[in-house]
1. Using the calculated result 4.3 for distance in nm of label points 7 Å out along Cα→Cβ at positions 161 and 401, pick out the matching structure from I, II.
2. Among the shown structures I, II, from which was the value 22.6, 76 of Rg and Dmax of the Cα atoms in Å calculated?
3. Kindly point out which one of I, II the value -9500 was derived from, the read-out being helix-only ellipticity at 222 nm (-39500 (n - 2.57) for each DSSP H run of 4 or more, over all residues; to 500).
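Any read-out appearing in this document is the output of simple, stated calculations on the displayed coordinates, not a laboratory observation. All of these numbers come straight from a predicted model, not from anything done at the bench. Cβ atoms are built from the backbone, for glycine too; each structure is taken alone.
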Structure I
Amino acid sequence: MNWKSILRFRLIGVILALALSVAIPVGYVAAAEIGSLIKTDDGYVSGTMIGDVGNEVRIFRGIPYAAPPVGDLRWKPPQPVTPWTGIKECTKFGLWAPQTFPTAAWSGNVPESGMGEDCLYLNVLTPAKKTTDRLPVMVWFHGGGLTASSGNMPSYNTQYLPQHGVVLVTVTHRLGAIGYMAHPALTAESPHHASGNYGQLDSIAALKWVKKNIAAFGGDPRRVTIFGQSGGGARVVWLLASPLAKGLFQRAIIEAGIGAGTGGGSAESYYFTTLEAAENSGKALAVKLGVSTLAELRAKKWQDIVVASAATGTGYETRFTVDGWSLPDTAWNIFTNGKKNDVPTMIGAGEPETLKHQGTALWAPGLLNGESNLYVYIFSQVPTNWRNFGLKAYHGLEVSYQFGVIDLIAFHYNALFAAPAGLPKDPGIDWMDRYITDATMTIWAQFAATGDPSVIGLIDWPPFGIQSGQDKYLNIAYPLQVGSDFMKMFK
């Protein structure tokens, strides 16, 4: 071969390389079969399998997404994970975040995994067969106010929702005083002159982990939905408001996460407080603990901090802090001023949760202050025996349906609430409940995939508007029905 031929072949190679560099999108992962061994940015993780033959879901439990926030890292933003060599076995859940429970309501996996500050772990459940499947991703933030429960609850980590075509990520993060306490000394040491919101910064770290790693699990990092119920729904509101979360998710679902009072001021303060008030709350906790310096606070056992923060009359309260950095203003003001992270959003609550629906009506103008659609629901499905007794869709009932664990409804209800006299022990789960649980998971997955929850052949769910006749909502019960006059009912 002469020098001209060699030059010709080299030129062709350069042209092909340039063409491929243009054609391959950012975040591209070469097609590969997904097995029980996955390479993340920090190292290899191994998982296990759940589900049915032919419809398997791979689950990876206890993947670290940030360094353990212990010692000098207590009450600091999450730090990067130290990469590991070899294979990290991710077949068991990580620790629950410190909290004053568990009672039966939060028992979950606590007896097996325990509780502690080294809690910054997430779980990934994927039905994908190949890395190129690019399935929509749903990131779950659990309920329990800002003080209880865990992403490790077994009922959140089942195969049923992933089998509807999504990669599911469940997150555990710091809670209570360990996760949200502000203090003047913490503010002074911060380069951002901010303190509090550490549990929220954990959530952002988890979303950054998802953006970097989820493609290896067959997920699409450009179709991430955040969703949460009660305190988890409030965390979704915070993420919609935080500039630090911009670009980390493309849809949001708020389940019973917005409250209401007698007016805008009450709604504005829901879960939110000023930096000064939060610092005073932290100072009151330090007094209760009998310490005066930050070093002494960090030297305290987490058990002592959790117990003291839950004591009556302490003066401490766990809330989101308007710190001027991670949260420049209250979510109410950020939404009203059109500065939220503008993504398609679903919002709703159980049928009798009037204050939650009033909260939706109050916040609707702010939620609609952008380019993206808003979709409103009322969840009213109740198993037959309980419905005939007169029980309505209590706080959190939709969670059992969206995760396909309706057979655990009686356990969850009795753990959370004092059952009224005469309530049947058997809730009467039947084909209507099976239909609604499948419909709920299908709708949630469709919204994650497209940003529009309408499903051909199942339901045409129109976007919400605050004008009369446009304030349509989906009543989630058998049969699925679209209603209107939401604002008239709850404003």
Structure II
Amino acid sequence: MTLTDALRAAIGSSYVLTEGDLSNYELDWRKRYRGKALAVVRPGSTAEVAAVVKICAEHAVGVVAQGGNTGLVGASVPDASGTQVLLSLTRLNRIRGLDAANMTITAEAGCILQTVQEAAAAQGFLFPLSLAAEGSCTVGGNLATNAGGTQVLRFGNARELCLGLEVVTPNGDVWAGLSGLRKDNTGYALRDLYIGSEGTLGVITAATLKLFPQPAASTTALAAVATLEDAVKLLQLAQTRLGAGLTGFEVMSQVAVDLVRLEFPQLKQPLSASPWWVLLEQSDTESEAHARSLFEGLLEEALEAALIADAAVAESTAQSNAMWHLRESVPLAQAQHGINIKHDVSVPVSRIAAFVASTDAALHRQFPGISIVNFGHLGDGNLHYNVQPPNGSDLPAFLREHEAAVNALVYDAVTAHGGSISAEHGIGALKRDALVEHKSAVALNLMRAIKAALDPKGIMNPGRLL
């Protein structure tokens, strides 16, 4: 029996696609990686995922797991060889249960993140993982990349929000690890091994996730800041005054805001131009009045200390959403504007201002006319530090001729400042070679040993990460 015949027998012919337009599965979100799948398979249960992986293992065929296909590093599309099976998890989209007393929700890997948020909210809980793609990205992809988002400062990355996993191993076995336990000291933390592994060790099919009480009130403000140094000082002040109530602290350069203004002129921008903009969010467990008092006190103190030049506090949910929409529109504006060189880096918060100043200067010296679209999660040290080619230049040619040099300059600077070349997007195909240059040999050898032990045939997402 051929591979495709075996797959059709296992999950049904209508869920094994080999012909027609498969670009939704074969082309990544940034349109940088276009692969060719041997087949696209769409199993509808964990048992069917296990059957598919087992068949692929028997035929020594690579398996590329895919959720919402919103990744930015080329990790969730097949390569161009036509020899890999694309395993779409979008049919595994059920909420399996919500345990109110344990404050957990169990969702399948193909659940849209926003669906999980809404299911939690309907029962009076908060699932705090939040990012721009939440209307299309999936839980499995979020965990496979250890996604971050806008509330890492308070709640942590996807890893911190997950208590248990269900995983199909490379030989087709199922690890039933959907524990809702917060304490389980019985050996290696297998859950943490699979989270962030980008589908190279197995296929996540479901997860048990932490829930939190809905806040009594939430307040949002946009502040104009003269320098990144002042933004860092404002962060320290906000942490001191608001404590765990500070749930978001985002930064945008004026270049990033100008790009949003250019591409989405309908979006309101409540402050006049400033070198840097900071978006703050506070969640309060007491009341709207208490939240407002704390927030306004913080901003008044920041004004008196000359850390901010101006600020606008959202007076309604609609105004808060508009402020967040402004921030979340930066990557969309970049995508609409044209090709750019993306960097998802993390640097210790204390080093961010020095990193940006020195790296900006070096890039402008070496590549005159570029724009640096800098924005991200200052509260946890994660910057999306993107380089826009000069206006009027041949964008594909700039990418071909200069991307490697731009990346080398940025990644060397990140390393020199004690940072990481990937904060929340992962490694995928895009950064695989750079990882070798910027990860220690000992760490890489340990990672390769784990890969060889768990996936000896090398069929899980081959050519990605390692």
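1. Values: I: 1.5; II: 4.3.
Derived from II, not from the others.
2. Numbers: I: 23.6, 95; II: 22.6, 76.
Value 22.6, 76 for Rg and Dmax of the Cα atoms in Å corresponds to II out of I, II.
3. Details: I: -9500; II: -11500.
Here the read-out was taken from I.
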